[in-house]
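Trainee: Next come the structures, one after another.
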Structure 1
Amino acid sequence: MNETNTPVDRARRRFLADAGIGLGSLSLLELVGGGALAQTAAPTAQAGVLGAGHHPERAKRVIMLHMLGAISHVDTFDYKPRLVEMHGQEIPPSVRETQRLSTMSNGQSAFPILAPLRPFQQRGQSGAWVSDFLPHTASIADELCFIKSLHTEHVNHDPASKFLHSGFQLAGRPSAGAWVSYALGSDNLDLPNFVVMNSGSGMGVPQDSAIWGTGFLPSNHQGVEFRAAEDPVLYINNPDGIEQSDRRAMLDAISDIARLQHEVSNDPEVFSRVSQYEMAYRMQRSVPEIADISDEPEHVLELYGPDVHTPGSFARNCLIARRLCERGVKYQTLFGLGWDHHLTIKTSFPLRCQEVDQPAAALVMDLKQRGLLEDTLVLFGSEFGRTPFAQGQIDNPIVGRDHHGGGFTWWLAGGGVKAGFTHGETDEFAYNVVKDPVHIHDLNATLLHILGIDHERLTFRFQGRDYRLTDVHGRVVHEILA
């Protein structure tokens, strides 16, 4: 007999299912309990499975700024004078052969070093090195905590992005935002607990909803994508000819049917689906208010830069992220697209930096001046870095840099991390980590720790195994915590 289908296991599952009817019905009643409740007393908070967490949190919210396609650490934050000295010379094979190459450059016969595209300077009292590509980020260097020793096993975008956000390189695992929503619940049920926004050009870089999906967790914890279109969230508005009262009546009917269906199936996903319908109903009022920035003072708009007036721009999305943060949204992922510079890095990279530099710095300062930075964790980085050597001929005007997972940089701000601090180090070629390595699982373990979650104890049993965001390893990087 299969050990997962023994009489004991069947009895246990039956007990949990029977208990789930009562608990689930209470949850459903809170969410939909008739038209009167939904219209006059919508709930404002909902606890997660951990309640307040495993330990006191340093932050209550997360905003992750992911430069999808891989921003070059060599040209932004990881200053190495040796690359300037050896521009055009071959990177030593003893250095290069320590790491996997992507298929884009592993057929090259030469690997000439490409010096940083613009000069670096030390910034602020901390003396952090930041490229001239990022003057606004440089101006807040003393607010930032740099991790210069990130590393990952992956050298291609799709598996690396999934690995960063879900702890696994294939689709089907819950994303970090879903884990956080599941664990800690919501502080505002009129808005999604996990929001995703895209900006920029995504040409050449794969992206799909698995990056912000729920995997085997209840589906109501999935990230909700906010778009730049007239309707920021798909399918929440009423079709032509449908009044709000009609939609309310339909949802009440669905809730009645759902109760009957759950009595037969004991499927908890029934309640998740109904909660999503109810969320969509409430978002008909909350989302337009979030997207309308007409109430923002002019000095705030100027802080984010001229692109803030363009829906869907990185600047506009950063401002909306702050507005969502004020309203208690737990987790946000903002994707800046178009960073895959295998070619034309000399012309394309400056444009991407210009798009994100001022808004990212503005987000940090805006949160700080509102007293929100101290309990909001902001992260900025990519699924991996880029090579210090050129992809293609170094004298070619369309030269680029290839993927590199062996060592790259992220910065963090707020949320109890040390300001004006640098952790970790790569070698003189910005290629291999030589001090205080930080794996992607370590980054996620630290993120959860800052939110009051023990990454080893936040698990979900699926197909006979206890899964977690950090899979089977991961260490909290206590050294960066204030």
Structure 2
Amino acid sequence: MSITCNSIKMPDKNGNLNFSNQAPSQWRDVPQKTIHYAPKEETIMLSGGLTILQDQLIEAALQSMGENYISMPNPNFESFQTGKAYGNRGQCNPTYFTVGNLVKYLQNLRDEKGLSSEEIVKKYVYITAGGCGPCRFGMYITEYKKALRDAGFEGFRITSFEHDKGIFQGDDIDDGILNFTPKFFITLIKAVIIGDIINILGYKMRPYEVEAGSVDAAIERCRNLVSKAFLGKKSLIRTLWQCRTVLKKVKLNRLQPKAKVMVMGEFWAAMTEGDGNYNLHRFLEAEGAECIPQPIINRLMLSLWEAERDVLKRESLQVEGAKKVDFSSVKTRALIKIGKVVIKTHFTLYAKAIGLHHYEIPDMDKLARLSEAYYTLDCEGGEGHLEVAHLIESVKENISHLVISVKPFGCMPSSAVSDGIQSLVTSRFPQANFLAIETSGEGAANFYSRVQMALFKAKQSAKEEFEDLELPDTIPDKIHNYLYQPHNAKAGTAAQLIESLTQ
């Protein structure tokens, strides 16, 4: 462990062996002293953990509804070190990064901003997501409280939500910290969807920018426009049309054969943009690749698909004395269908406004059919069957030159798929270029080396695909406009563009 990590010590805890002669007792997750928390109007909510852009848009969206909400900074390696210092041993790196990030943020409030620990505990609350059964992510609540207690913030409030359980909180917390109304969820979904769309365009454009940094500068301007639209309650569609004007000014050279790499795997490891996955997306771009990220909307659609499947399974059970019509199932199915319509409608409207064309929201039924011969659909741990389905889809439909599945070291749901099931898939699809790779928070050199070896083959494939095509005598200017997004059987962007001119 590094010198920095070793320098972080828990207060007066190390070396205390007084517990060894004590009789065993039941541990209870309750503060020793009664804490009088601040009322809701004075409570400050903290959260984060999605992409950097989406965290910032969610902050603006929730503040526009009157919520006192702050998106925390992106976790970095210092967050990881803090998490290892205060957390239990043997955790996955998303636990260390996110738990350590919260502790580091609160320590900054105390040490740099001058707030007392008691004031922080009373006024702040952290919102996180619960996890699935086989994942240690499900123990985040306990991990947060253990680390916070040892860091001097005992009693700090943590509230957690799961896609199938709504919201639950600790015994000492009143439900109602957030107003979970339809308006709240729709506003939240709008921010997530817009973030997905802008991120997708960024990954499509950035590898081909003529001036380094021009795409990031344009995206930052778009973020400011969208944030102001949320806060000022202005039309988001009109704002995204303004973003189209901003993005059109970025000069691109898209006739460069670059390997297209699909990044998938465990949700947090594949999505985060920073030290948590060794800045994988930016590393791939620096090595001459174009990334296909997994947007948050994929996870939303999977959650709805799983919920709908659960309803269908319950309805198929023959229960003695059961009602012929279960109206609770009717209501649930109606809400699921409404959720699908809301997501797809908003995505389509916003994508058309900003100029993202020919991007299809994943068909969950199609993905389930692709994977069910390899992975049971009843196993919902981690990303379920999606990892298997995405690899098969990429091979069959020539979507990418390389598929990378990235996951935390020791992640049980994702590692079981990548190290077990995917070996069968690749044996049946030998043309697949697939790399399963783990992150531990450390060991970046080995990580990058393995990525570079797999990427070499992908770059060769992209080059051969492009060189097999005959370039036309004249190249129209539209080729370098991000709004021109042809769709054909080629994988690489440059090859798709040239192929479109000959059709």
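None of the figures in this text is laboratory data; all of them are computed from the coordinates on show. Since the model is a prediction, treat every value here as computed from it, not as a measurement. Cβ atoms are built from the backbone, for glycine too; each structure is taken alone.
Trainee: For structures 1, 2, which has the highest computed value of percent of Cα pairs over 29 Å apart?
Mentor: Top value of percent of Cα pairs over 29 Å apart goes to structure 2.
Trainee: Comparing distance in nm of label points 7 Å out along Cα→Cβ at positions 315 and 371 across 1, 2, which structure shows the greatest value?
Mentor: The structure with the largest value is 1.
Trainee: Upon calculation of relative contact order in percent (Cα under 8 Å, 6 or more apart) from the atomic coordinates, which of the structures 1, 2 produces 16?
Mentor: 2
Trainee: Also, quick follow-up: Match the computed value 15.8 of mean count of other Cβ atoms within 10 Å over residues 339-346 to one of the structures 1, 2, and report its label.
Mentor: It must be structure 2, since only it matches.
Trainee: Same structure again: To test your reading of the models, identify which of 1, 2 gives -11000 for helix-only ellipticity at 222 nm (-39500 (n - 2.57) for each DSSP H run of 4 or more, over all residues; to 500) when calculated.
Mentor: Checking each candidate, the match is 1.
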